[in-house]
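Just below sit the structures, each encoded as structure tokens.
Just so it is clear, none of the values below were taken in a lab; they were calculated from the coordinates. In this text, all values refer to a predicted model and were calculated from it rather than measured experimentally. Cβ atoms are built from the backbone, for glycine too; each structure is taken alone.
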Structure 1
Amino acid sequence: MKSYNAYQLKLAMAGLMVLDHLKIIPDFIPDQLALVFHLATRCVAVFFAYMLVEGFLHTRNVKAYLLRLYGAAGLMATGNTLLNSLYQSKGIYISNNIFLTLAVGLTMLI
């Protein structure tokens, strides 16, 4: 049986997360398929939370780890703001930020 490392699993989960967010684009996928994707991707956030704790337990510098997470959250928030301004006329609004959720979770662990 082939085993996968953490990086490969993270890439696979990121791919699943993209499937879940396809429903944001109007008329891109049918509602039934969006529901299937939504159900199939419920494991993604749990996996990323698990990997956050693994990283927390194995990092040498928790402060740097936390700063990287908040930095990624800031970049993602900036990207979300840019996309929201570009697609405002089409009724698309993006508010998801997994990095902020994980950073707050790590802050609570400290």
Structure 2
Amino acid sequence: MQPGSSGQITLTQSPGSQSVVPGQTVNIKCKASTTVHQYSGPQYYLSWYQQKPGEAPKLLIYLTSNRQSGISSRFSGSGAGNGIDFTLTISGVQAEDAAVYYCQSLHVINSQDVFTQ
């Protein structure tokens, strides 16, 4: 899990790394230093990606909680509703889930779109 930042915007993920046993439920937290741009209601422009060695990042979750087509239902996203705190949950974790996970967000600063990376 790696933090992303753009200018003064920082995303902090926790835990930094985690050893788990197959079948466990894993929660990865993402905390933004400033409010993520809101799409509608509880949905914010916060996405989760999975990246395995030698592969391109794969989109898992977009708009806080929407699962990308083809992604297992074991992956789910949620937010605290404050535009700051978000969680990726992996239920019944499997060996194949070993990867780097990271969040990405969109913010509107001075009427300009700013993406973290």
Structure 3
Amino acid sequence: MAKILIFDEYPSIRNLLAEELAGEGNVVLSIGQPEFMGEKIAAFNPDLAILDIFIRGKFRWDFLEEVRKQDPPLPVIIYSGYYPRGDPHLNQVDGFILKSCVLDELKQRVSYVLRRPDLAASM
């Protein structure tokens, strides 16, 4: 059982992801306000974060940097409707999934990241 933190500014997407991932046996915390991310990471101590960094019409790489500052080894998957092709920040994440109404690709990536030997040993 993994602890997964979800950030998305849209409640319907947060709720869908939380329901799907909790249904697979994970403990899920979802938030919609980036200003609470640091304290939520500290309190929840997630094994994985799923983030949409396209917030209020612009890419918020500072948000990813805040997550990295709070918990550097925390695996991060970006789940967004906008693909920042060629952006060097993508080298700092464990996966990028383009938002879709079919969640199979996201679930596969979550499973892959959570099975990594370095992460599995800490859960």
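When mean count of other Cβ atoms within 10 Å over residues 60-67 is calculated for each of 1, 2, 3, the greatest value falls to 2. Taking distance in nm of label points 7 Å out along Cα→Cβ at positions 12 and 84 as the criterion, the top structure among 1, 2, 3 is 1, with the largest value. Assuming -10500 is helix-only ellipticity at 222 nm (-39500 (n - 2.57) for each DSSP H run of 4 or more, over all residues; to 500) as calculated from a single structure, say which of 1, 2, 3 it is. Computing helix-only ellipticity at 222 nm (-39500 (n - 2.57) for each DSSP H run of 4 or more, over all residues; to 500) on every structure in 1, 2, 3 gives -10500 only for 3.
Ranked by relative contact order in percent (Cα under 8 Å, 6 or more apart), structures 1, 2, 3 are led by 2, which has the greatest value.
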